[in-house]
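Trainee: Structures are listed in the sections that come next.
Derivation of every value follows stated rules applied to the coordinates shown; laboratory data play no part. Quick caveat, the model's predicted, so the values are computed rather than measured. Cβ atoms are built from the backbone, for glycine too; each structure is taken alone.
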Structure I
Amino acid sequence: MSKPITPSLSRPLDEGPSPQMQNLLQRIARAGRPALWDMGVEQARQAYAASSDVLDIPPPKLTEVLDLDCEARDGVRLRVRRYRNDPERSTAGEALPALLYLHGGGFVIGSVETHDILCRQLALHAGCTVFALDYRLAPEHPFPIAVNDAWDALVWLRENGAMLGVDAQSIAIGGDSAGGTLAAVCAIMARDEGWKLALQLLFYPGTAGWAQTASALHYGHGYLLEREHLDWFFGRYLRDPAQRNDWRFAPMFAPDLRGVAPAWMGLAGCDLLHDEGVLYAERLRQAGVPVTLREWPGVTHDFIRMGRALPQAGQAIRSAAEALRQALNGTPAKAA
């Protein structure tokens with residue numbers, strides 16, 4: 001069961017994982033797999049891809065799953081996977097609302113494939129078209145290339161709405177973890193361009209350049225995402241440690257958040273990034289942005305891709321999908 005939380009860091013940090021989560025963490029520890037930060041980049045990508053659907057539900061069937069591509073500013077073609085599940089409206093030629101989704105993986109691992117089941121569920125439950133982007137990864141493509149790719153895909157979606165069957169006036173952006181970071185950054189950039197996005201949908205986003213919160217200290221080891229992961233990811237994504245203070249990497253440091261899209265944010269209770277999410281929600285609220293902030297206690301980072309093992313995963317995805325449905329259908333955003 002989720003709970004709405006207010007942007008306060010007074011919540012005790014010793015609740016610990018739920019029984020299902022604790023059992024899962026013990027199983028992972030017993031498997032004795034090498035730590036990601038001890039792997040090479042390609043080995044880490046393969047390991048992440050191989051485990052991406054092990055704990056998740058079977059892929060829901062949709063009426064359409066189609067790979068497209070869009071052009072980045074340097075001429076490279078980026079894969080974009082389109083998910084649809086509304087045959088009557090799409091067959092009739094009706095322009096549908098859309099979500100551009102950006103996968104997690106620390107800017108180094110992950111892909112459209114690793115988040116396929118998640119995107120299928122969002123398309124199924126939200127009643128919109130989902131576009132998932134394969135943005136380019138570091139270290140081959142360091143900061144800010146992932147940001148540029150995400151923005152270029154959003155521009156492509158908006159400018160080619162008619163061709164893509166999308167209502168260009170009803171677009172949301174979302175992502176998890178590093179993808180949540182990219183989504184938050186694109187929401188700021190859209191505001192700067194005078195574009196009105198319906199929603200920014202953020203699952204446990206990274207929002208600060210330095211993991212120095214209470215949750216980062218308490219949950220930095222033994223809870224799936226560890227501080228060593230962040231060091232490994234950021235060391236490959238950033239060319240200079242000073243870039244940790246760039247708001248395009250750490251949107252918490254954006255000078256002004258007034259006028260950005262309303263936000264729905266889902267956090268994991270046992271996640272070192274938990275407090276970054278709370279603090280970012282507080283900054284948004286102080287800027288007058290409607291925010292719905294929800295927490296699933298007892299689970300760790302990446303729990304939304306563990307639907308077979310954790311009931312909280314399905315709960316979180318349905319909660320996000322309902323918020324997305326309401327935002328894309330023009331229901332006024334409500335802070336919670």
Structure II
Amino acid sequence: MNISKIKKTEILSNDDVGVKRASDIIKAGGLVALPTETVYGLGADATNPKAIDLIYKTKGRPSINPLIIHVFDNNYVFEIADKNKLAEDLSSKFWPGPLTLILNKKNNSKLKIAKNALADLSTIAVRVPAHPVFRNLLKKCNLPIACPSANFSGKLTTTRFEDVLSSFSGRIDAIIDGGPCPIGVESTIIKIKNQKISILRPGKITEEGLKACNYSLQKKENNKDIIAPGQLTSHYRPNTPLRLNVKKPKKNELLLSFGPLPKGTTGISLSEVFDLNEAAMNLYSSLADLDELALINSNDAIAINTIPNSGIGIAINDRLKRACS
């Protein structure tokens with residue numbers, strides 16, 4: 001990344017003092033990395049075009065890739081996006097939480113979301129997060145916060161403070177130390193059309209969960225236009241090549257296992273007890289650790305066991321497929 005380092009990055013606590021400092025930085029147009037319940041994010045004032053430009057430049061993110069706008073509560077959502085009954089129903093069930101809705105932006109809103117945050121689209125990706133630190137920050141800022149994942153574009157998402165620090169120390173104004181993220185994969189993104197919903201990006205909120213709430217889902221559209229994050233074919237990539245659906249690793253491959261790590265094998269288990277939620281929580285941190293180990297030992301690849309394609313396993317497989325693309 002050809003980005004000049006700006007100054008010493010402040011490391012902030014996740015208490016009121018640290019969050020207040022983070023709020024002051026964001027209000028002044030700065031960038032703050034912070035924990036969410038899904039992954040670490042890189043937050044900036046969503047109404048400030050210059051701050052939004054900093055997000056894109058710092059991440060190396062394509063300008064056609066819109067950002068998710070995070071707000072404190074459901075009422076705030078419908079100050080910047082048009083209401084519809086299905087959106088209101090979904091928001092009442094799943095917010096605060098790991099759900100992003102693609103809605104039509106409200107043209108007569110008093111709050112002007114920066115056009116570059118939306119990639120000049122007529123739609124807006126919006127979410128009400130559940131993480132207490134992020135909620136405290138939103139309350140103190142009293143601003144919508146654009147907050148994509150805190151990683152370089154196309155590279156591994158970060159779910160641990162130390163990985164964010166390694167990537168962005170000296171490049172952004174501050175990082176809030178919030179420990180590991182409990183879910184570990186990005187939010188589910190849903191598009192609403194004709195009172196039906198389609199999942200643009202799988203996450204913790206699954207198709208099965210939505211159907212159990214009596215929502216009617218339609219098949220994903222074969223539309224190549226980018227209207228939401230997570231739609232790029234190549235994404236979430238470590239430096240080491242990945243090989244999927246492996247039963248036994250080859251010589252000089254590290255193993256990312258689902259279940260106990262076989263004896264005599266070098267690697268990491270996503271979950272020794274075959275728990276998909278634990279596997280999701282550990283996905284990016286395990287890949288980061290194996291990527292570093294592969295660099296040290298000159299391993300050829302990271303072999304990955306088959307992950308069941310159900311529940312949050314669908315999101316895990318989506319990320320791994322894009323990481324291999």
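Trainee: For which of the structures I, II does the calculation of distance in nm of label points 7 Å out along Cα→Cβ at positions 111 and 167 return 2.6? If you can, show how the numbers build up before the last one.
Mentor: Working: I: 3.4; II: 2.6.
Matching structure: II.
Trainee: Please compute FRET efficiency 1/(1 + (r/R0)^6) of positions 295 and 311 (r between Cβ atoms, R0 = 35 Å, to 0.05) for structures I, II and give me the label with the greatest value.
Mentor: Details: I: 1.00; II: 0.60.
Comparing I, II by FRET efficiency 1/(1 + (r/R0)^6) of positions 295 and 311 (r between Cβ atoms, R0 = 35 Å, to 0.05), the maximum is at I.
Trainee: Supply the structure label, taken from I, II, corresponding to mean count of other Cβ atoms within 10 Å over residues 39-46 with the calculated value 14.6. Present the calculation step by step, with values, prior to reporting the outcome.
Mentor: Values: I: 14.6; II: 27.9.
That value comes from structure I.
Trainee: Computing mean count of other Cβ atoms within 10 Å over residues 159-166 gives 15.2 for which of I, II?
Mentor: Details: I: 15.2; II: 20.0.
The structure behind it is I.
Trainee: Suppose you compute distance in nm of label points 7 Å out along Cα→Cβ at positions 215 and 255 for every structure in I, II: which one lands on 2.9?
Mentor: Working: I: 2.9; II: 3.8.
It must be structure I, since only it matches.
Trainee: Can you tell which of I, II yields -9000 when helix-only ellipticity at 222 nm (-39500 (n - 2.57) for each DSSP H run of 4 or more, over all residues; to 500) is derived from it? Don't skip to the answer; put the middle values down first.
Mentor: Values: I: -11000; II: -9000.
Here the read-out was taken from II.
Trainee: If semi-axes √(5λ) of the Cα gyration tensor in Å, for residues 135-206 alone is calculated from each of I, II, which structure is the one that comes out at 27, 17, 12?
Mentor: II
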